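Scrolling down, you'll hit the structures one after another.
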Structure P
Amino acid sequence: MQTILITGCSSGIGKHCASRLKELGYQVFASARDLKDVEALKAEGFNALQLDLDSSESIEKAVNDLLTLTDGRLDALFNNGAYGQPGAAEDLTREVLRQQFESNFFGWVELTNRILPIMRQQGYGRIIMNSSVLGFVALKYRGAYNASKFAIEGITDTYRLELKGSGVEICLIEPGPVESDFRKNALDAFKRNIVVDNSAHKELYVEVMQRLSDGDPKSGAFTLPPESVFKALKHALESPRPKARYYVTTPTYLFGFLKRILPTKWLDAILSRASS
């Protein structure tokens with residue numbers, strides 16, 4: 001029975017993938033930041049752990065608790081827990097950027113580094129990083145999230161080179177729009193951290209906030225269910241030769257292709273329209 005730790009399981013991609021792997025017989029350890037979400041996962045029959053990616057102490061405790069329950073073994077890690085901080089780059093304070101990186105980058109790297117010695121000792125392991133199409137192309141007003149996902153792509157490529165020959169495989173999943181609470185959480189982060197009245201982008205902010213508050217009718221275009229990510233995750237876990245990257249959703253395939261063939265100015269023009 002394969003054991004896997006998944007972060008960000010309170011809803012969306014993390015919870016769906018945890019459920020599907022559990023159905024397939026994996027020993028799934030589903031983690032979440034908030035204790036109420038941990039208790040809800042336990043009530044649904046999961047092995048659930050509290051894990052706050054912003055806290056080194058929480059990461060250490062979660063890993064120690066996990067290893068106690070698995071006799072020191074872990075076959076796979078799915079780094080998934082993250083959020084998006086919207087806002088123009090010029091409106092992002094140092095603290096807001098730091099918080100985005102604490103959750104989306106520093107916590108992932110710290111958790112991975114705590115798991116890697118276990119996998120090296122086993123001579124086997126799979127680490128899957130849930131990145132984004134915004135890990136290799138940028139969209140306006142998503143600068144903090146773009147930067148955190150570009151960083152995940154860079155560190156994952158580095159891990160892959162450094163892990164060669166260890167028996168540990170590391171992969172990236174790069175989804176575009178997937179059904180989840182991502183947009184709702186992003187709107188909450190925007191309202192919490194962006195000062196609209198003092199911004200050069202105030203007019204656009206008001207328009208976007210209204211659209212998101214109304215449910216954003218444009219958000220359904222190309223949006224896939226979380227099962228699309230699960231299919232990539234399953235292949236990354238079970239294939240004897242997993243891919244370095246898994247594209248998920250039409251926008252990821254499209255922008256991956258366009259980035260390879262177009263001059264930067266042409267791609268910028270397309271991305272600028274896609275952001276509006």
Structure Q
Amino acid sequence: MEDLLTLAFVLQTLRITIPYLLPSLGAVYSEKGGVVNIALEGILLGGAFAATAGTFYTGNVIAGTIFGVLAGLLIALIHGLVTITYKANQIVSGIAINILVFGITKFFCKILFNSSSNSARIPGLETLGLPFNPFLLLCVLILALTYYVIYRTRFGLRLRAVGENPEAADSVGINVNMVRYAGVLISGALAGLGGAWLAFDQHSFTDGMSAGRGYIALAAMIIGKWNPLGAAAACLLFGFAESFTLQFQDSGIPTQFIQMLPYLLTIIVLAGFIGKANPPAADGIPYEKKD
């Protein structure tokens with residue numbers, strides 16, 4: 001039990017939390033505007049691949065990070081076009097995008113690295129020469145900024161209005177589709193940033209390396225009741241659970257059982273909290289403007 005109180009364990013928990021927290025905060029923006037973004041899983045994976053390829057060919061982790069964010073924006077734009085402009089089912093669109101990205105990353109990994117399962121090794125954040133993890137600081141800043149933007153700015157007010165009652169928002173001159181696009185694109189940028197962290201943390205791209213984190217990030221946002229602080233707390237819980245499982249990999253307990261614990265925790269917590277969490281009233285409902 002003492003191992004759970006060490007600085008190394010705390011830092012490991014925070015490191016593991018990063019790829020949950022960034023897409024979860026992105027999900028807050030998207031769903032506050034009324035768009036469900038299950039494509040977070042694919043965006044994480046696409047961001048990881050783009051960051052890996054960008055870093056490998058430029059030798060610069062900052063450039064790789066930018067590539068990861070741009071990939072996230074591009075995938076989110078596709079989700080926005082399908083669901084906001086063409087008003088397709090948001091769940092179906094997200095799942096289709098996840099499957100598409102899974103295939104595309106394997107295809108381009110084979111072309112760029114001559115392997116469909118993993119890339120060449122890339123440099124990590126240590127090349128920046130900083131005495132701290134810049135992504136941890138970035139996460140804190142993004143969390144604070146997200147809370148401020150959602151609850152203290154005109155854009156946040158419009159985003160929440162569009163997610164709760166798009167007809168009323170439209171009646172006072174708010175462009176519902178544009179606000180929803182903004183929320184979806186921000187979610188894509190943050191999830192792409194989370195994918196970049198995965199690439200730098202593992203120093204490579206591995207087939208399917210998102211490993212369900214996008215889905216858990218979405219669950220964390222729901223558990224956090226669509227509030228950025230609540231989502232962050234839930235992500236920390238999942239980060240703790242995953243870090244906890246790593247402590248017992250050599251305990252003699254079957255590895256498969258240990259690896260399923262974070263997902264089992266997700267189901268248990270969702271079962272306990274989802275009935276108490278109320279999403280935005282228009283969440284998941286395409287907006288049809290009435291003439």
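Values quoted throughout were computed directly from the atomic coordinates according to the rules given, and no laboratory measurement underlies them. No experiment lies behind these values; they were computed from the predicted model shown. Cβ atoms are built from the backbone, for glycine too; each structure is taken alone.
Numerical summary
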| read-out | value |
| --- | --- |
| Label whose coordinates, when relative contact order in percent (Cα under 8 Å, 6 or more apart) is calculated, return 36 (choices P, Q) | Q |
| Origin of the derived value -15500 (helix-only ellipticity at 222 nm (-39500 (n - 2.57) for each DSSP H run of 4 or more, over all residues; to 500); candidates P, Q) | P |
| Entry that produces 0.90 once FRET efficiency 1/(1 + (r/R0)^6) of positions 140 and 260 (r between Cβ atoms, R0 = 30 Å, to 0.05) is calculated, selected from P, Q | P |
